[in-house]
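Below, each structure is written out as structure tokens.
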Structure I
Amino acid sequence: MFLAGTVLFAAATYVLMIAAFYYSRLRRFHVPVMASIMVVDLFFPIYLFMTHDWIRRLIEEEEIFTFLIWMHLFLVIALYILYYHQILAGRRLLRGEEEARGDHRSQGRAILVTRALVITTGALLVEPPQQE
């Protein structure tokens, strides 16, 4: 079985995200960890674009027409939208607006589920190394 380094990295950051979710009362841990993971997730597609041959895979091999590619793309977009709303709710919480706590918590759960699906679909899209 082949597991790409990118999948292992994403899984490790997911475990860290779960820890930050459960230790949300420790703001000095929770806020920097979650913000860092969001920034990593934002730049991860750029890293993948720069290190993989997407023209060959998507255009020449016609993978752009597969359901899995589109599902992965829409899950990533959904994750980014959830991140945006999570940041807004988190900023309200840091300003002392306690009524934002419920939104922030439920969005956090949705992020955990969506990010797990993003990592899973990404792992299914990993291309095993070519054997010569």
Structure II
Amino acid sequence: MVLVLLVLGACGKHLYNRDDLQVELSKHHIDLRWGRLENAARPLQPELRGPFLTSWAQQIGQIELQDIELTGMALSEDGDTADVVVAVTWIERSTMAVKVTNLPERWVRTDEGWRCSHPAEMPAAALSH
């Protein structure tokens, strides 16, 4: 019993695997897609939550998100980081044009689960046309 507790205590973040990341990605992107920004900010590293909320709140007036689809994921060798690419389908409100933008994200495995250390951000150039 002591050995089991030592093993679990020594590798707490290894309790979270690729399946857990898939679930976290799905919840995060669904919340972002439907404009539930506070929920979408929860899996971000704490220092990123405020800037994320501010940035996306400003963009919601210019765009309407239609879909966010995971198009690629690469786990690091140790399995502690994941580089993710999402295809964001959105409507530019000023022109009603449908656009697709590929955006990178980085996720890090922590003792609390998977946390986004680099959230998807719409490029300013995409919003200025």
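Read-outs throughout are calculated quantities, based only on the coordinates presented, and are distinct from any laboratory measurement. What you see is a predicted model; the values in this text were computed from it and never measured. Cβ atoms are built from the backbone, for glycine too; each structure is taken alone.
Annotations
- Which entry (I, II) yields the derived value -25500 for helix-only ellipticity at 222 nm (-39500 (n - 2.57) for each DSSP H run of 4 or more, over all residues; to 500): I
- Ranking I, II by relative contact order in percent (Cα under 8 Å, 6 or more apart), the structure that comes out highest: I
- If distance in nm of label points 7 Å out along Cα→Cβ at positions 44 and 76 is computed and equals 2.1, the structure in I, II: II
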